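Multiple structures follow.
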Structure 1
């Protein structure tokens, strides 16, 4: 791969880029010519493996530790990414947590943590990235198809947070439009990651296309939204779930 970055392909920052969908996005953006900074909260060895795979393919990448609910850590990650690679052109906010529980048993500390990461953290990441970003930049959030369809019992809080992200993206598109910064939201359904590995057969049976999605499929959509070809799309939520939301 030619690692030379074109003037249009500047720094990409992937919040939550050490595994699963986030890792696939980081690798794909690197293949598109972006130097990539990716964040992780724990398991630095997984982040290091993603960085190593990008570098082995001729790309540029660094890993940064940052709690997605910590405003100072988010701001520091943005600064480190730009100090290392230059102007920020693309930011992908993939960080998020899921833990299900029925309403009667849902602990308030878990509620607070999910809201802090999945809603407040997304807002803080978008806010920090937009402030530092070139005019004409690209902001992409990773939501969930639970924003548009009922999930499993116990997923109410998770669905609420992802619905909030979709609404946030729609409204922020107006704030960012004068600077020609686009913001869009991707809503994946079941994707083959370590999270779904234990019940993938059940997911396949329920999916109209008879399979689960692959992280690279979400990464491909992300790369398109990050490109010049998607310059006229903003404020949208795109569901990629094999037809689950039909």
Structure 2
């Protein structure tokens, strides 16, 4: 059931309303579903804008090293192929030095270890986009502060982070800041990361999910520090 739940969430843009999961999709056994989504390796429960949701995540990452040896613990897959199922560099004389074989022995072994082998390329792409922080540019915090076209961002149009409203990605917003991934600065920045236009329509929920995962990670680190201090105090006693 865990694999099925993960696949459903990844096919639903990486997150799903908790009530839908418990009472609509798996109404026969909501208690089992509640237990499964407590697995923090794969799921994060959050409540953006008062709506309880479950966000999918994974520790699996995409390898950035060309011609990496098979001992690597990351997927050996061209990100262009991951994003769209196609790589334009294969049409060039020099070709592409990254793998385009999702079903290679190395990749299948890792997918099985992380229990992701049932995901389609599109579902895996969604999961990695929101879990692997190296695939998408960050949203520029400086742009979101201050007045003027670029806020407090000194890099302006040349900034490597996205000039897009932070509020917009997680809720409805009508402020003056940019809400369009196709605007000049975001478009340039996303193209530099090889993000194809076909994914732009999914970026808003992906960035909302990334923020939910970031906040969950901050909370988990805080809990770990608290437990560490607690053990230290017990040792002193």
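Where a number appears in this text, it was derived from the coordinates with a stated rule and is not lab data. Every value quoted in this text rests on a predicted model; they were computed, and no experiment measured them. Cβ atoms are built from the backbone, for glycine too; each structure is taken alone.
Quick look at the values:
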quantity: Of the structures 1, 2, the one that 3.6 was derived from, the read-out being distance in nm of label points 7 Å out along Cα→Cβ at positions 10 and 42; calculated: 1
quantity: semi-axes √(5λ) of the Cα gyration tensor in Å derived as 27, 20, 18 - corresponding label from 1, 2; calculated: 1
quantity: Structures 1, 2, by mean projected area of the Cα convex hull in nm², for residues 74-129 alone: label with the highest value; calculated: 1
quantity: Distance in nm of label points 7 Å out along Cα→Cβ at positions 58 and 202 from the coordinates reads 4.4; which among 1, 2; calculated: 1
